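Multiple structures are listed underneath, in structure tokens.
Values quoted throughout were computed directly from the atomic coordinates according to the rules given, and no laboratory measurement underlies them. Only a predicted model underlies this, so the values are computations on that prediction, with no experimental measurement involved. Cβ atoms are built from the backbone, for glycine too; each structure is taken alone.
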Structure I
Amino acid sequence: MTAKNENSYDALIVGAGVIGLACAWRAARAGARVCVLERDHPAAGATGVAAGMLAPVGEASWGEETLLSLNLDSLRRWPDFASELEADAGDQVGYAECGALHVALDRDEAEALRRRHKLHRRLGLESEWLRGSDCRRVEPGLATAVRGGVHARHEAAVDPRRLAGALLAALERRGVPVEAGAEVVAAERDSGSWRLTTADGRQLAAPSVVLASGAWSGADWLPVEAPLPVRPVKGEILTLRGDPDEPVCAGIVAGDRVYVVPRGDGRLIVGATVEEAGFDATVTAGGVHELLREAYRLLPEIAELELAETSAGLRPGTPDNAPLIGLAAEGLIAATGHFRNGILQAPVTADSVAALLGGQKPPHDLDPFSPLRFISKPVVAEAVR
């Protein structure tokens, strides 16, 4: 561990979304002295507009078995992750094993879902094919047009904003500084240590840096062979508010072009659009219309709910839409590029980063998610000590 002085740490975490905060929390629990630097305010990026679906089975796709393995590993970690965090923070994160029902509204969608269910069976995943009438027994508010669906009973959801709040509370209890408005503008590596400079001229040092700044992870301030291939992918999302005693749906309901995630307080999260728009995070009338139209086709009762919030955020996408987790250079750990799965993958990412910071083997095989996989001549990175 590094000597204790005001600006020297064991690790500097760049980014205070759920991924960065979770990495900092796990590392602090393991005894590391860490500091989190955030260019904006905590949870200002994709975290604040995430739906919190923990539903890897229903979204499993052909050719993504390696990513599915990571997602399933992280889903298994979620119950302990949530309970340990709640104990540390003294607050709830809104975790619930509510199940996910993916439904079809026409013949083509039904055939596509049946093929996906066959994939589930081939991979040994737990899901059940339901006829339309059986879907409506699970979720009585579904439209009569629903022809069938795939029910994954053990999938879950969490409230990302409450999750971020709990992580901040847990870090505060452990004395971990989370510095808002601390944009990193320069970095240098010297004598086994990183020195980061913020926009206000302050310098902080640590042997290890964790890059967890989401869509902003392709930073040009890093002295590496090539910037990480992370791009912003815009997503718009809606919050509806209804009667918590008469919820429109009890679990996650997903169609071909929309999903609806219930909160326990009567809110419904409706998402999400996908758009390549650079760093533009403007909410558009077209995006709101698209989401409401598709959600209404699934759950007509939403027409009576209050439209409480519209928002847009930037997901960190990569060329293959799989995350970048692992060593990017000596003492530099990437924890970014999670695209649509940042909340789901938070536990396995945080546990892996904490292991790397401690010089230990990560709990999941990170080779397929190496941040160096897109570089033609990979840099050989030494293990962090």
Structure II
Amino acid sequence: MTKEKMKMTELSIIGLMSGTSADGIDAAILLTDGRTMTRTGCSGHFDYRPETRQAIRACCADPAVFLADLAARASLDRAIAVDHAAAVQALCADFDGSIDLIGFHGQTVYHNASSDMQHPLGRQTIQLGDAQYLAAVSAIDVVHNVRQADMDQGGEGAPLAPVYHAAVIDAMHNLRPAVLVNIGGVANLTCVSAADGTGLIGFDTGPGNALLDDFMMSRFAVDCDRDGGLAATGSADQTILARWMQHPYFQQTWPKSLDRQDFAGLLTTAEFRRLAAAEAADAAATLTCFTAQTIAHAIGKLPVTPRSVFVAGGGRRNGTMMQYLAAILPMPVITDPGDGFDADMLEAELMAFLAARCHYRLPTSFPGTTGCRQPVSGGQIARAR
């Protein structure tokens, strides 16, 4: 009997995700056996302490230099775990039941799946956060390091979301084919086509919120363009957009993945700096439209035309970005489909779902989603005792 056919017990699992925006931790409790799931409604966002966020941003700005300082790395490892432990404690206080497992993504500070070894850190993925400490202080076993096994099998290490996105689409009883887009610092999509669960495609589409967030921080010392308010007052520069859309990444076929910093150089080009100096609103509009165009471009490359596009992640709250996306795509763009769909907690739920799949040794990534040589069950378990 295969593992997929074994009777598996539904577990109560806390999923923890800190995305590339590094603003804090999304946490959610999911009841799942790694194939189906039930939402508990117990979830929340927990900000990083300012000193943790500052250290993460310093690390991401130059990970090779930062991580070479072993004391600084150990300190950040522990700080991230401490903040996650506080999130676990707060969530458990609101949950009437016991927790079987924690799915801990950790904080990505570097991701490079390319065979180009010019970067001093080479081909690897690095998520910081002391999982053993988190297990010890929470008294709950912790699944962590879910990306590395995929990379060891020749995969990109990302995206990990497709297997959960497929379960979400199933739970909404949506007719396939359908696409689910998550817009965080990096944007990714999952396309689920065949009714039997085959035809699963997933990849990173482009920069997501990263460029816009970085621009807003450098120009106005704020974390984001809230609700797309600034971009809504500007006009996107179509000449710049046409040039940016020629980036080699958009010509690559999937599977493919990105690091948050892969497009950061666009902010320092002479043409963008001139635009930003002349009119900040136009610069924000251009960055916002760029994300929408990259998502639409990726959807247009799929082998099937989706009936609907569901959008999750922080980017869905940017009304201007959603307007750009809806204007480009011919199918409905849905940010609130109901059916218990929690677009803000999708990534945290994903980590709970992957933790269950790791526990039961079910695949967490597939050749069609990451390019691994065969389905891979990723993750390690840090024992509480």
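In terms of distance in nm of label points 7 Å out along Cα→Cβ at positions 133 and 213, which of structures I, II is highest?
Working: I: 5.8; II: 2.2.
For this comparison of distance in nm of label points 7 Å out along Cα→Cβ at positions 133 and 213, the top structure is I.
For which of I, II does helix-only ellipticity at 222 nm (-39500 (n - 2.57) for each DSSP H run of 4 or more, over all residues; to 500), calculated from the coordinates, equal -11000?
Numbers: I: -8500; II: -11000.
It traces back to II.
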